[in-house]
1. Where is Kirkwood radius over Cα pairs in Å, for residues 106-217 alone largest, in which of 1, 2, 3?
2. For Rg/Rh (Cα atoms, Kirkwood Rh), which of 1, 2, 3 scores largest?
3. Given a value of 15.7, 48 for Rg and Dmax of the Cα atoms in Å, for residues 178-241 alone, point me to the structure among 1, 2, 3 it was derived from.
4. One of 1, 2, 3 was used to calculate relative contact order in percent (Cα under 8 Å, 6 or more apart), giving 17; which?
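What follows is calculated from the coordinates using simple rules that are stated; it is not laboratory data. Note that this is a predicted model, so its numbers are computed, not measured.
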Structure 1
Amino acid sequence: MITAVIIAKNEEELIGNAIKSLKLLTNDIVLLDDSSTDSTAKISSSLGAQVIKLEKNLNFSQKRNAILNKLKTEWIFYLDADERITKKLAEEIKSVIASKNPSSAYWVNRKNYILGKELDSKTWYPDAQPRLFRLKKFKGWTGHIHEGVNFEGKKSNLKSNIVHLTHRSVAAMIEKTNSWSEIEADNLFTLNHPKITSVRLFKLFFTQFFKKYISDENYKNGIRGVIESFMQVFSVMITYFKLWERQQTPSIKEQYNLIEDQLEKEASK
């Protein structure tokens with residue numbers, strides 16, 4: 001038996017089709033609701049998914065691990081709200097878990113659709129992700145932002161793909177960048193990253209753009225490749241701008257308070 005798990009927050013536009021695709025694989029579907037304020041939980045429940053509310057302020061690994069001690073099934077499969085499994089993938093998973101000597105963990109390739117079109121570059125395919133685990137061998141997820149997995153036994157790759165319908169608009173890309181960059185900047189600051197300088201920022205910009213557009217072959221993707229490359233560089237730059245903010249002593253807020261105090265003193269003379 002296999003349980004499919006989705007973690008979602010305010011994904012009412014996407015969650016329905018994600019759950020419907022999972023039904024190609026299993027009817028045992030769990031939504032881990034991350035404090036949604038829209039209809040995500042209601043839609044999921046109406047489609048037969050079990051809805052479990054996550055505690056607040058969990059990191060990404062803690063969210064994924066929250067379900068592990070509650071499951072009675074032999075296998076667990078993770079999917080995101082903007083991902084879909086195909087009939088071919090569902091059939092391959094069923095075949096694998098029914099085999100005599102399955103691996104403990106399986107990575108699944110993703111076909112990534114950006115701004116309405118599948119991108120063709122080594123950045124975006126195969127983009128293999130760890131998604132299928134034998135529960136008794138699975139020790140859980142690790143890491144605060146970019147999760148790793150801990151398991152006993154061997155790993156394998158499935159041949160079929162997950163369809164990833166991501167970056168649906170430039171506005172959504174910017175919103176995601178703003179959200180993720182806060183976490184990334186906090187993490188870098190906690191790790192005592194070297195001080196940000198103008199030289200470091202300029203060097204970072206040019207090296208990142210060369211990597212994203214040339215080395216990662218995004219030039220093959222026309223205007224979408226240009227947009228995606230700039231957006232990825234933008235994401236990195238915003239993270240380091242926010243890190244610079246965190247490194248200021250006194251803090252920027254304190255600097256403004258000092259300015260306000262000085263203006264108040266001058267006004268009272």
Structure 2
Amino acid sequence: MNITTMQQQNLTTPSLARSSISDLPAEKIIGAPRSLPLADLPPFPAYESLRNLNPQNTPDRNNVLLIIPTANSQKTRILLKAFSAPPTGGKLHHLVVPADSGVGEQPYDDAGLQGAHNRIANALLQTLTSSPLKLDALLAEKKIGTVMAASIENYIQRQRQRPDGGVDVGARPADYGVVMVHNATTGETAAVVSAGVTVPREYLEYARSFGFEEGDEMHGRVTVGYVLAANVPGLDLANWHAVVVGRSRYDLLEEAIEEGLRIPW
């Protein structure tokens with residue numbers, strides 16, 4: 001069952017229906033995870049045509065082509081802002097290439113990082129194979145010397161670690177956003193995770209009751225946002241954070257980028 005079918009279903013249930021936002025449990029913003037296991041991800045392919053750009057085009061490494069693998073205008077805005085100051089003398093150009101995350105509509109735990117990785121890999125592959133002549137012409141015209149891709153993936157962490165490395169059994173699940181950047185020309189990758197917003201557990205469990213893609217419990221079919229918006233009037237299913245804690249998830253993502261993302265120019 002895909003998300004289109006799910007959207008047609010009535011996700012409202014009496015046990016979760018609330019007459020107003022004020023009837024929801026109190027939520028809070030919590031700090032980003034202490035560690036980011038980039039080493040656990042598979043390496044990106046070595047895109048030889050992007051690592052060895054045609055010297056006849058006189059490429060300038062400070063001229064950057066950024067691939068953005070999403071149709072979400074807010075995510076695109078955030079990424080363009082983050083890349084708005086390329087290396088001295090360089091210019092930024094971008095292509096929006098929507099790509100699948102491969103981790104379902106609602107990723108959980110490590111699937112968040114994997115989803116960001118998958119979007120980048122899929123978008124780069126699509127860019128290279130769908131219209132190679134058009135890409136070559138763009139690289140030549142703009143004298144592109146660096147090709148990069150950046151993605152954003154929100155996910156729910158069901159358990160959190162204590163400072164001593166153990167599991168904080170009493171911690172509430174929380175929604176985080178990971179921002180990943182891959183320089184396909186140099187092979188470097190960087191990522192950062194935003195602060196999180198706690199999630200009402202009963203809405204999380206109801207979202208999980210709709211099942212998982214290919215039986216993988218980290219790849220949920222229905223987002224918690226869909227469940228919240230169906231049962232609580234006035235909530236934006238894509239940015240419910242703005243209501244329950246008074247901070248947009250996009251603000252949290254921008255804050256994480258500004259404070260912790262080292263772009264591998």
Structure 3
Amino acid sequence: MLNKKLTQLLSMLFALLGCYVSANELTLNADEQAYLQSHPVITMCVDPDWLPYEKLDSQGQHIGLVAEYMALLQSRLNVTFKVIKTKSWDESQKLYQKGSCDIVSALNKTAEREQYLTFTPVYIKSPAVLVLNEKNIQDSQLVDLKGKKLAMVKGYVYDSRLREQYPEINVVYEENMATALKKVSSGKFDATLGPLFLIFALTQELGLDNLKVMGDAEYQDELRIGIKKGNTILSSILGMAVATITPEDNANIRKIWAEKRKK
């Protein structure tokens with residue numbers, strides 16, 4: 001079964017969610033109010049397969065924790081975030097790189113992404129964890145995986161850092177985290193690396209009880225909204241909107257999503 005460390009880390013994660021934002025009243029100037037009135041619909045790129053953060057369900061609806069945060073911000077700004085539907089995160093990345101979406105719902109800030117986007121403050125934080133098959137008793141850290149296969153979802157923020165810092169690890173790309181976990185469970189790959197919250201949700205959902213989590217893997221997700229570069233007024237508006245998120249908002253969003261997952 002999954003080791004106790006996963007439960008301990010998950011408790012830490014809930015304490016971290018939303019820790020970077022503070023409660024402020026949202027006050028917009030005349031130009032910002034005019035912008036929102038003239039732009040009632042804002043196009044948004046998302047990751048279509050990244051639960052519990054976000055996903056496009058079978059009806060194409062945006063669901064997950066990130067979706068709940070976006071619903072909160074839409075309400076506060078009195079605008080609509082229109083999802084641009086894609087089949088993969090890679091496809092969504094190509095769209096925002098071409099300037100085809102006004103915002104990206106949730107992603108980490110990197111130098112490469114700053115070529116295309118500006119960013120709000122962090123509104124979700126989660127450490128990345130290393131996941132192994134429980135039969136693997138010799139490995140416990142990334143440094144132990146020299147010459148071994150590690151499944152990775154292409155486009156994850158720690159991908160480039162991992163390849164730079166641990167070039168001896170054989171990184172194999174999978175379409176999504178669920179597939180990566182299944183292949184570690186079956187023994188096809190030695191390990192995978194992903195966000196704690198996502199790992200916890202998927203191992204529960206998929207019933208993968210022969211995996212073990214080895215704790216903090218040196219990296220972490222610090223999720224922000226990305227805004228198309230050059231749109232300074234929207235960047236300012238969303239930065240202020242994120243800053244209005246309170247600890248109570250964070251708790252309510254977690255509760256709402258937990259209840260929805262049970263249905």
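1. Working: 1: 17.1; 2: 16.5; 3: 14.6.
By Kirkwood radius over Cα pairs in Å, for residues 106-217 alone, the leading structure of 1, 2, 3 is 1.
2. On the way: 1: 1.05; 2: 1.01; 3: 0.98.
Going through 1, 2, 3 one by one, Rg/Rh (Cα atoms, Kirkwood Rh) is largest in 1.
3. On the way: 1: 12.9, 39; 2: 15.7, 48; 3: 17.4, 50.
Label of the source structure: 2.
4. On the way: 1: 17; 2: 26; 3: 31.
Considering all the candidates, the number was obtained from 1.
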